[in-house]
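As structure tokens, here come the structures.
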Structure I
Amino acid sequence: MILLPENLFINRIDIDLQQQIAEVNSMDKDAETALLLLLNGHTTDDWTLKKFEDRNILFYQGRNYIPLDKELR
């Protein structure tokens, strides 16, 4: 058995799904705090921020954060 390191894999997400994620504004308290920190120029160990069609998309430990939306979650 050969085990490949995780950095050889890419995370893909459907563009339509990414658009839906970008349009949702409600998030939990931890995500809101992280977003405010990142928007104000601070860094965190776990959270990152990327732009998608002029919207902010949060990532937690390299994975796309899904906002508080029952259909998306």
Structure II
Amino acid sequence: MVAWVLVQTEVGAVGRVAEAIRKVKGVKSAEEVAGPYDVVVRAEASDLDLLGRLVVREIQGIEGVTRTLTCPIIHL
């Protein structure tokens, strides 16, 4: 299962948060962006439960992360 995770951070924390997210197992990329979100993450897990754990325990647990929006990729 692959998902895009949109991350909002505290002001001034974007670079530090993106670097920390890149180190999380299951994260394939984490890029700083302009707009309503600060970091866009591509994450992979073997199932939805593991993806949820990756986002809630690992990404949301990083100091400076204020909000996430997870967008699982679907194939129609």
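Quick note: the coordinates plus some simple rules give every number you see, no bench work behind them. These figures come from a predicted structure and were not determined experimentally.
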Quiz item: With relative contact order in percent (Cα under 8 Å, 6 or more apart) computed per structure, which member of I, II shows the largest figure?
Solution: II
Self-check item: Value 4.8, calculated as mean projected area of the Cα convex hull in nm², assigned to which of I, II
Solution: II
Quiz prompt | Which of I, II yields -5000 [helix-only ellipticity at 222 nm (-39500 (n - 2.57) for each DSSP H run of 4 or more, over all residues; to 500), calculated] | solution = II
